[in-house]
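Asks: What follows is a set of structures for review.
Quick note: the coordinates plus some simple rules give every number you see, no bench work behind them. Just so we're clear, the structure is a prediction, and the values are computed from it rather than from any experiment. Cβ atoms are built from the backbone, for glycine too; each structure is taken alone.
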Structure 1
Amino acid sequence: MNISVIGGCGHVGLPLSLYLSHFGHKVVAFDISIQNVKKVQSKVMPFIETGFQEILTEVVENGNFKATPDINEISESEVLIVVIGTEVDEHMNPQPNKIIEVMQNLLELVRDGQLIILRSTVFPGVTKKVEDFFLQNSKNVDIAFCPERIAEGEAFHELITLPQIIGSRSKKVFERASEVFSCFGIKMVNATPEEAELAKLFTNSWRYIKFATANQFFMMATDFGLSFEKVRQITINDYPRAKDLPRAGFAAGPCLLKDTLQLGSFSNNNFALGYSAMQINEGLPNFIINKIEQFYDLSNLTIGILGMTFKANSDDKRSSLGYKIKKILEFKSKKVICNDPFILDPDFVELNDLISQVDLVIVGVPHSLYDDLKIDKPIFNIWDDSKSTLHLYK
């Protein structure tokens, strides 16, 4: 099939585009990021996504894949996959009409008979608004909402193993959308668009709430002078019903908080559990610093932060809570020094320089590079507080 992916050089669109090409589809990846497009055209992955560098080289060289900043190239495709989700504004309010603005820009290029697949998270009811928009503009197209549920950095395995939800209104549209993803050899889950929209929001909100539960337990254990990780290991040891209790850590990134906010807005702010999770997860940097302040005078200390991306072994710093900790410490401590091997920032320092200059270390994210690090300074590691060496624990 000839497929165009709108937003095809981003974190969600590029792995999908490359795998579709790898399995035989002809794919055009359109993106407004000229920087990303140029890298992809040069057969260079613009971000870390394990396993896809070889596939990128393969599909560019065999002609199955093309990256372009020219939107006009999408008009000949049988399928348009739109990897642009519902944004939130500076006040954290969802903006469901943004996707309609995107469709307005695509209108002249869309032709009758095309299948349009919405791929990123959308506010409930947006798929129906897209359907109505094209009907009102006399475009005879099929619309499906097929959400991605891939953990960033895991696309190489999860795209070809996780079931694909197909949100559609007819058997024909379900079968057309299923044909796109059938090359992955995965199970298709039939749903209405509204069921699929809620399923995606429930997925991310559930993960966010689980992380908040672990982080609340972490706060309780820390206040009691105990290591949460040690207690967690005791709790889950050969006990299946507690195996899904995650480690404590910063619940960040571009999706979890945003989608929890969308679900709260959709429910007319009647989502107490979600808002409590936001308070816990977003308040965690303050809790950590306030707890350290009970034992250390930060105003006299230089603090080092190891890792500034939002998750381990990633180069994605979007919504990273490491920057929130940095901002608080810039006010409270003598000086803040940061290191991250995956971020090119002229203000960051080399690892050895950080260790030699600081009085206290906070692990912002547990990159594997830090696993066997020997540091003779007090360390606070929320991700595994059994490794913390600050005087906070009994």
Structure 2
Amino acid sequence: MKNFDTSIPDSQASVVKPVSPENFPFEEYISYENNLSKRCRDFWNSNNGVVVYRRMRVAEVFSFGCCDMKKSLEWQLGALAKSIAFKADIPNFLEPWYGIGTTASAFDIDYTWNKGQSPAIQPKFKSINEALNYPVKKVSDTEIGKHTLNMIEYFLVKTGSRLPMSFCDIQSPFNVAPNVVDSTAFFTEMYLNPNNIKSFLNLLADLIIDFTLEQQKLVGDALVYPGHSFASSREFGGFGMSEDNIIMIDPDLYTELIAPSFEHIGDIFGGSVLHSCGDYSNKLDAVKRIRNLKMIDAAFSAETDPDPNPPEAFRDAFANSGIVVNARIVGDLRTIEEKVNRLWAPGMKLVVVTFCQIPEEQARAYDLIHEICQ
């Protein structure tokens, strides 16, 4: 088994050739997506089963290249064109990714651009009270928000709104909070002033909802759910948010203080969908308590994440729950086989996300996964 490779910028990246909108095979991709729609719909409406998603993640799109919407679209169109050759059940989609500081921009916090890196963001306030008393803007009135909406419009115009597209990368209120308030002060106030924490997270949730509704109206019928890094489809539901800070907090405290704002956003958009990096298997009781939870995302191999999750914990927690486990597995066929065997049980609703580098290996992985999960 290989370990996480720190010498590469993105372990989940695919190398693609950029394709201009003028040269993109629209009819072929539309037919490809339509052919997979029934599989996606049947899976989403079932109580169990397995589907395979070969994610085409372009490293440049999720780093320095996100500031150039023309190049971002061409990289992503290259990824979509390449994906057709890889045997899968769920199609890839376009994403207007522009860093993770979207909601923080409402507090007049802007990006720092380091050469060759994705945009970084630094907290502005030393206390929750400072943030609560700040005259926040609508995200759509900020430079980051405007750029994101302009990117969505550019993608739609250049593709004629014919290709599937997700929301931008929306972090959960809990993930956004340390981008706005110093993390030490934020975590300390969980114990000293929990009501302030709730008020602050509710404010962030309202900002997220407002901006997401604007995106939803703009993208229209092209929109896929849950979005961002999740396997997504026009046939799926729920709203995906990164909740990586869950690993930092006691499960009961999470349920009491953090989950309500997460659930509130999910209620607006058809259910909650959670991602966390790292091993959060000891938080699964709290995760399962999230109201109207539709899907969770986790890493299960050492090549995907330096601290991958134990498959058995997710199998035992989510079998017969109706909640989708979006399982990211970077690795060879032997790794995929081992992890899927440990994840699968009757009653599981499983998306296996593969990163095979050639179509022939992907076809073998696809057949192997479906054979295991019969």
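Asks: To test your reading of the models, identify which of 1, 2 gives 0.60 for FRET efficiency 1/(1 + (r/R0)^6) of positions 262 and 310 (r between Cβ atoms, R0 = 25 Å, to 0.05) when calculated. Mind dumping the intermediate values first?
Replies: Working: 1: 0.85; 2: 0.60.
Among 1, 2, the structure yielding 0.60 for FRET efficiency 1/(1 + (r/R0)^6) of positions 262 and 310 (r between Cβ atoms, R0 = 25 Å, to 0.05) is 2.
Asks: A value of 1.01 was computed for Rg/Rh (Cα atoms, Kirkwood Rh); which of 1, 2 is the source structure?
Replies: Details: 1: 1.01; 2: 0.95.
Attributed to the structure labelled 1.
Asks: Sticking with this structure for a sec: Give the label, chosen from 1, 2, of the structure having the highest value of volume of the Cα convex hull per residue in Å³, for residues 286-349 alone.
Replies: Values: 1: 84; 2: 75.
With respect to volume of the Cα convex hull per residue in Å³, for residues 286-349 alone, the highest-scoring structure among 1, 2 is 1.
Asks: For FRET efficiency 1/(1 + (r/R0)^6) of positions 46 and 62 (r between Cβ atoms, R0 = 35 Å, to 0.05), which of 1, 2 scores largest?
Replies: On the way: 1: 0.95; 2: 0.65.
The structure with the largest value is 1.
Asks: Could you figure out which one of 1, 2 the value 11 for relative contact order in percent (Cα under 8 Å, 6 or more apart) was computed from? Please report the intermediate quantities before stating the final value.
Replies: Numbers: 1: 11; 2: 19.
Derived from the structure labelled 1.
Asks: Let me ask another. For Cα Rg over 2.2 N^0.38 Å, for residues 118-157 alone, the calculated result is 1.57, so let me know which of 1, 2 that is. Intermediate values should be presented prior to the final figure.
Replies: On the way: 1: 1.52; 2: 1.57.
The read-out comes from structure 2.
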